[in-house]
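Peer 1: Please find the structures below.
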Structure 1
Amino acid sequence: MIPPELQLALPERTIPIWVQDGALSRLGTMVRSVLSEKETPRITILTDENVAALYLDEAINSLKDFHTRAIVFPPGEGEKQFARLRTILDELISEGFQRSDLLVGLGGGVVTDICGFAASILYRGVRWVAVPTTLLGMSDAAIGGKTGIDHALGKNLIGTFHQPQAIIADLDMLKTLPEREWRSGSAEVAKTALLSTPELWQEIQKISPDFSNWPQEELQSAIRVAMRGKIDIVEADEREQNQRRLLNLGHTFGHAIEVATNYQAFRHGEAVFLGLRAMLHLSVRAVGLPSEEAHAIDAVLAKVPHPAAEISIDQILSALEHDKKKAHGKLHWILLKAVEQPVIVDDVKDEWVREAAEELVGYLKEGDAAPFGNRLSRVLVLNGPNLNLLGEREPEVYGSQTLQELEEKIRRRAEQIDVEILCRQSNHEGELIDLLQRFRHWADGIIFNPGAFTHTSIALRDAIAAIDTPVIEVHLSDISKREDFRRQSVLSPVCVRQISGKGISGYFEALEFLAEQK
């Protein structure tokens, strides 16, 4: 067993934290190490559709020694609400989840928060393991046991403290992060650097505040430094009675932005970057941060792009009224006297807050007004029954290349036209339906070779008709020139196109068609 790289030492117990490449493939072994001898709980994985598309199968395979199932829900901050929590709890209880069983939160900050909260209130507390898949989750959300959901009037207003049994961070997962998710996590690392790790802040100044631009070795070192910085603060103040409140640096204005835009326009970290900039303005007025130092810090933070938004000063101020850090009628502000010199104050003048809000509104107007943070087109290539035997099965009809060779050629073509691609194959109708449903939000389009199900499967036809994702039906052979029973497709009426008889070129044509639609 590989020992954990980090540990969170709390009065009641010590939580192991693994931070390594390929950790997901060893998830079962790591989970086993935090259980008592001979204990084999049933495991339910909570995850969102985007993460499930990439990592759920590997996670379940790694947990093959356990009875494992998954609850998958749509991605996004909008899911961190009572309605989603209720459906998760309903499913857990109806499926017979017991107090001796285990929840695993496989995902970013939203999944981590809602999984931990569900674990904290189900049967008055069940065990859970955090498997963060984003920079934000690894560096911040998974560490410390703060769980919760949002309320219409404020972010994270409803929650508990409930520590996981372990934190397992697979650094390889960061390779699939979209650009905006990189920036979202980068804000939390920058925050920790300003709070307690000035050497990391110096590196950020030298390289970039956006960690997607960092060399691999420096990136992994920075992630571990940021995690260690948060661990130190949580160990000193697990329940946020004093020092841990410092971790809200930049979040007061950041949360106000998220609330004012109904959690739709900004990733959490994008809002925090802007909140940090507004915090600097307030710090100059309220606690004497030197103006030249504030300008120097702001110049670094301002390098991170963000969406434009039309928000009024009054909307910002209204959102601040419901901030969770308010106590005894006063809002507690986390400000900076200098790098590594944060302070908590509650005597900030209203006029200074309004000035900072005015600055913030100006930053928001300066954002990118164009469609923001465009990611690569995402395409699922789905192959049906018997296509796993390509190269062996009737080569005079289907060609001599194997499925693996076909998929590799499709991947290379996808890279040439900047398309992100995933390939899946199944011989089972139900599994193909599950894959169509699972990927319906992740994929911008689906290339589907249904094999023999082309001519018979009403269930697959209904599955395609039920999703909004465009599906292109592809066949290696020309089905119009084959046996009579192969000439009719029950799927083509619900697909956007059918491409038949062009071999692998048909996949390329479908790929290029879908890429042009985005």
Structure 2
Amino acid sequence: MTASKSLPARPSLESLRKQAKKLARDITAGDADAIARARVHLPHVDLPLTQRNAQLVIAREYGYAGWQDLTAEVSKRLGKGLEWAATQARRVIHDNDVERLKQLLAEYPALLSWQGDERHGSLLEMATGAYGDAFGAEREHWFTRGACAELLLGRGVVVLPRVAEGILQSRAVGLLHLFERKGLLPRTLKFRVALGDLAGVRALLRENASDPAALNDAFICACRYEHEEIASLLLERTIGLDPELGRRIDDTTDRQSFIKFFMERQSLDFDHTQAAGLWEAFVIGHAVRSFHNKDLVSFVNMLKREPWLLGDDYVWFQNDLVAKASFKNDRGAFISALFDLDAAILRRQPPPQSEAIAYALTYAKTELIPLLRRIWPLPDDLPHAAGMGDFTRVKKWFDATGQPALGDLDNHYPRTSPHLRKHDDLHWGAPTVQHVLDTALAWSVINRHFDVADFLLEHGANISTDWNSHEPASILHHLVFLPNPYESMQFLIDRGIDMTIKDYRWDSNAIGWARYGKSDEKMAQWLEEAERRREQGRSA
């Protein structure tokens, strides 16, 4: 391929990305030279260019077949070959492309001992890690990459102890049995329980059956994995150490019903390890189930009957409940009820760490923010100002020339999110001005502050950003699951959002999310018609 440009000795990937963005902008503006450059390499592609096609043009101008090839060369020149290979492996594992993974391991054998960082972890963690609950063969197929994990184990990958623990938490039964066959699971009570190994559980109980905390954890594990016989055995052992638990169960329900209650997924939607014991976990489970069922009366009655749930020792429970209510539909009354009963979280200083306000902005629940501000102050950054529609404050984050003047990016969302900082769900890496602008744009569109959104677009925000609530996709993907999103969708479509963008996990555009993810055929057809009208307008 003939190159019209040459890479410097130490190229900058950020500079190349900016070149692609500028090319796309110039083409949209009708710049004849930019259009001619695109036609040299992509003569049949419709204009304006998507960001992906703009990157392809830039790559070919430098003499590379595609963007991946160009970024690989940049990484090698900067001495980051292994880092580049790990990035490629992450994508390859996501695609469950075993053959390509074999090639990468042959070219970069050091990948087998590469341990990654706090956000991404090792290759084996990439293959075994699950987004969400992986219980059941279908969900495990969706959320984990067993074939890649088996290949890595066969090649002698370094197995860190946290890998098995992650599999246990995600309920990936197939992977658990794979690790068991390889002799890689600890011989501890929880792992024997998860495997359904009744004989192994009995053997370990004979060795040591006097640790209440271990028995409680094992009992919950048995319920999560739906091993009722093992759960019954563990419950009887626990009652042997704590007869009061047995009396409470027998006075309220029966032991089989107690076990079946914990097998219901909603009843365990909290961190049971923070509960003082199984009875406390049982009570919390009832409160959580009433929350999920929108049964406010039962929820309030439970809090009044068990006032310890409102005390200092259970601020973690109160905090978790407020966070969940901040992104679920029709749960504001539960926050109000909690506060009306004078929950200790109202007095905790400093307040517990929470992303409740960010959730409210992400899921168009700004009516809850006055309630949430009784505990947490509204963060002073560009995304929060944009999400609240505070145009005056938004403008103050730009200098006299219109350039962003954000100061320390660590003080702006998403960098202020402990979860995103640790897990990097969007794969954004180190914070950039673009990340802040795009998050601010998303929150302004979600909450229908379109004057703010237009201002941000005029000042560098990318309407076709891969921002999404939990993994790379687009703002349009996110809107699919929000109530009454059509006005916000139309805003994005009118301003040229790339509707071909596909999400990271399912490789589907927003229309696919509406049709298959939400099962909303009306919305899918509306999006298709909106796209057709836009294309007709362009060709007119």
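Peer 1: If we compute mean projected area of the Cα convex hull in nm², for residues 126-397 alone for structures 1, 2, which one ends up with the highest value? Mind dumping the intermediate values first?
Peer 2: Details: 1: 18.7; 2: 17.7.
Top value of mean projected area of the Cα convex hull in nm², for residues 126-397 alone goes to structure 1.
Peer 1: Work out distance in nm of label points 7 Å out along Cα→Cβ at positions 30 and 86 for each of structures 1, 2, then name the structure with the largest result.
Peer 2: Greatest value across 1, 2: structure 2.
Peer 1: Figure out for me which of the structures 1, 2 the number 4.9 belongs to, where distance in nm of label points 7 Å out along Cα→Cβ at positions 102 and 366 was derived from the coordinates. List each step's numbers first, then the result.
Peer 2: On the way: 1: 4.9; 2: 5.5.
Considering all the candidates, the number was obtained from 1.
Peer 1: Separate question: Out of 1, 2, choose the structure whose coordinates give P(r) over Cα pairs in 10 Å bins from 0, in percent equal to 4, 18, 26, 24, 17, 9, 3, 1, 0 when calculated. Don't jump to the answer; show the numbers that get you there.
Peer 2: On the way: 1: 4, 18, 26, 24, 17, 9, 3, 1, 0; 2: 3, 15, 22, 26, 19, 10, 4, 1, 0.
Here the read-out was taken from 1.
Peer 1: With helix-only ellipticity at 222 nm (-39500 (n - 2.57) for each DSSP H run of 4 or more, over all residues; to 500) derived from the coordinates and found to be -12000, which of 1, 2 does the value describe? Walk me through the numbers before you get to the answer.
Peer 2: On the way: 1: -12000; 2: -16500.
The read-out comes from structure 1.
Peer 1: Going by relative contact order in percent (Cα under 8 Å, 6 or more apart), which of structures 1, 2 comes out largest? Please report the intermediate quantities before stating the final value.
Peer 2: Numbers: 1: 10; 2: 6.
Once relative contact order in percent (Cα under 8 Å, 6 or more apart) is worked out for each structure, 1 has the highest.
Peer 1: With distance in nm of label points 7 Å out along Cα→Cβ at positions 278 and 358 computed per structure, which member of 1, 2 shows the largest figure? Intermediate results must be reported in sequence, preceding the final value.
Peer 2: Details: 1: 1.5; 2: 3.7.
Looking at the calculated values, the largest one is 2.
Peer 1: Of the structures 1, 2, report the one carrying the highest value of Kirkwood radius over Cα pairs in Å, for residues 14-197 alone.
Peer 2: On the way: 1: 16.4; 2: 18.8.
Max of Kirkwood radius over Cα pairs in Å, for residues 14-197 alone: 2.
All of the numbers you see were taken from the coordinates with simple rules; none came from a lab. Note that the structure is a prediction, hence the values are computed from the model and not measured. Cβ atoms are built from the backbone, for glycine too; each structure is taken alone.
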